[in-house]
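Listed below are the structures to be examined.
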Structure P
Amino acid sequence: MNTGFRDTSEQDKLLAPKSRRWPLLAVGGVAVVALLALFGGGRIKQALSAETAVSAARLSLATVDIAPLTRDVAGEGRIVAAQSPTLFAPGGGTVTLTVQAGDPVKRGQVLARVDSPELTNRLAQERSNVDALKADLARAEVEARQQTAALQSAYENARIDQQTAANDLTRQTQAFEAGATARMQVERAQDALAKAKLALDQARDLRGMKNDSLALDVQAKKSALARQQLMVADLERQVSELAVRSPVDGQVGQLFIADRTNVARDAKLLSVIDLSALEVQMQVAESFARELQPGMPGEIGGNGQRWDGRVSSVSPEVVNGEVAARLRFAGKQPEQLRQNQRLSVRVLLDRRDKVLGVARGSFVDEGGGSYAYVVRGGFAEKVAIKLGARSLDRVEILSGLTAGDRVVISGSDNFKGAERVLIAD
């Protein structure tokens, strides 16, 4: 009896592996049939020469033509006041507000009052000094008149003494000639006349110098009074400015302090918006801002309406790659506009009638706009081009393309930079 175990060698059979080449052959056959169907036998060689194939449904094409080119900048703007002054405290003190944010105001209307005891007291002191200086001036003028009168009296007495001495000399001379008196009397009379002339000259000179001195004293008093009056006038102006008034017709914008707040000099109080002169401010990319100039025409749209505008100013400062530009309404300012209201804005940079160009697309940014794909006979061929002026919807062609060429304006990123691409329907 055989006690050994039988193996499975009689049960397992080695099978020949199945061939896997027939699916590949089938796919190749289908591809050949497709190429024959699409291009015919004569175009198979051209199709095989393409680096890749892309469906036409994934592309956007445009035709190069000669048409007007309008270069403009469009964006969103907001209404701002051409004048929006901020008012500051003219002096330190407690501020009492007489208006609220949004209240309509007129030019010259009091918006706030600053109670400044320091400034008020100083004004009272300086006014008192003016009164004192006025009294000093009046006293100086009285003294000048008194001294002038005394000097004039002294001068007149000296003149009379001279005349008396001259008369005495005449009498003595006549008596001497008549032999009625001695020569000594004549000589004495001559000496008296000389002294009288000297006294008269001294009185005249003293009167002139003293009058000049008195006039200078009075003028000094007048100058001191005038200087003090100017100081008082300036303080009165400062006190009057404690009543903060609106510089324009408009409405109150923002209140920077609460009522009855104690502030320092030059502290911000509130802002006033002049609604009679509104502008539209827009942010423009730095690349376009180089061409913006004041006076350029524009168009402002909003509330279902359109208004002509004109660039009034362009900021010289670039912030985050943008420049702020402002437009004014060319005609009558529309009504029902509000501060910070959003409007659409379009500024015309340039307009030319006959320009070789094509619709703008992503190809302008790809490769820096140095090439484009031209569709010819079912293939897209890479062509070197040179671009010129660019608008929002059109770009100028300087070289590389001619009128009638069909260009891939978007979707060329699918070509992966290939020189020749098959366009499949």
Structure Q
Amino acid sequence: MRQFFRTGMLVAALGGMFAGAAQSQAYAQDRVRIGVLNDQSGVFATYQGVGSAIAAQMAVEDYGGKAAGKPVEVVSADHQNKPDIGVGIARRWYENESVDAIFDLPNSAIALAVAAISEQKNKVFIGSGAGTALLTGEKCTPNTVHWTYDTYAYGRGLGKAVVAQGGKKWFFLTADYAFGHDLEKQAMEAVKASGGEVLGAVRHPLGTADYASFLLQAQASGADIVGVANAGDDTITSIKQAAEFGLTRKQKLVGLILGMNGIPALGLKAAQGAQIMNPFYWDLNDGTRAFAKRFAQRHPQNNYPNDMQAGVYASVLHYLKAVDKAGGAADGKAVVAAMKAMPTDDPLFGKGTIRSDGRKIHPFYLLEVKKPEESSSKWDLLKVVATIPGDQAFRPESEGNCPLVKK
């Protein structure tokens, strides 16, 4: 902030600050403000980015543009995958710009920090792009809802589902940072608990360009399944190079967090047969297909929506219902309590519930990448292999150590 050395300038500055505060307070009283905070320029921009902001705006429009009698406004920002920047934006939004709720938030470190700030300020945080299961575990708060997925569901659910399909022997290719370690751990435990066997693992640096030595170890392992425990561009690069190495001729790749938006970059020839788990796919039913078509018309690259963008749409809808029920957005804890009290129901995830720990419950689908000859269009990429009920996919509430859960 600029320093003012003369008394007249200082008085003018203070007057402007008070006027700004008064304006902000009045602004807060006449509208509901939603912030979409995510990566809009880095490795996760394709997976959330502008698409999540579009999904939030569509939800507001579909709800009628108002909640508790006030207009609803959507703002968005890029946290650049830097915790200091993400936390700074969240504080500014809450303290100076009258934002009532923050949505999406890929990057677990930033998500956990914003969850804590949201509780301090009595605002609302709803994670759709956020992955860490700590949000509904030891770090749960009465102001947080975790909507789309988490590391437990992807690691445990996918490991269990693939073993059930016959993939018994596993080897892991894992990004060497907290998120990759957590994914690997969850999947390993599920594989072993389901009667499978883990033959080994190798860890690679975040953002590496050459996977040759890591893939050779996977190829030599004798595993049926290579579990790819990384994310974003790392997933695309490692799977693409695995196909070039011929690894997929004898082994099946399982992308523990491979998103639909990464498959066109891979190409169906390289990705065919890879299995992923997801709570949403655009071609599930008439409701998901209609939404995808509308979304693509508004997206700058005409992309179809993925699960995290769908999660922003569905969670914004449910949030606005709760704002209506609570009589306004000012009391974040009251709004989240209303979200938990009402069953969820939307065209993308169907009917569901939100548990006392903040975990949104819905089914997951085991999906397999189609062969090139099976696909009829750019986004016709996946087919459903199996359905996993939500109460089996997510961690049992009793095992999360969330202080909100009554023993």
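Any read-out appearing in this document is the output of simple, stated calculations on the displayed coordinates, not a laboratory observation. Because the structure is a prediction, the values reported are computed rather than measured. Cβ atoms are built from the backbone, for glycine too; each structure is taken alone.
Table for the structure above
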read-out	value
With FRET efficiency 1/(1 + (r/R0)^6) of positions 84 and 100 (r between Cβ atoms, R0 = 25 Å, to 0.05) derived as 0.60, matching label from P, Q	Q
FRET efficiency 1/(1 + (r/R0)^6) of positions 140 and 380 (r between Cβ atoms, R0 = 35 Å, to 0.05) derived as 0.00 - corresponding label from P, Q	P
Label whose coordinates, when relative contact order in percent (Cα under 8 Å, 6 or more apart) is calculated, return 29 (choices P, Q)	P
Top of P, Q by percent of Cα pairs over 41 Å apart, largest first	P
log10 I(q)/I(0) by the Debye sum over Cα atoms at q = 0.12, 0.16 Å⁻¹, for residues 196-323 alone derived as -0.84, -1.04 - corresponding label from P, Q	P
Entry that produces 0.95 once FRET efficiency 1/(1 + (r/R0)^6) of positions 180 and 212 (r between Cβ atoms, R0 = 30 Å, to 0.05) is calculated, selected from P, Q	Q
FRET efficiency 1/(1 + (r/R0)^6) of positions 156 and 236 (r between Cβ atoms, R0 = 30 Å, to 0.05) from the coordinates reads 0.05; which among P, Q	P
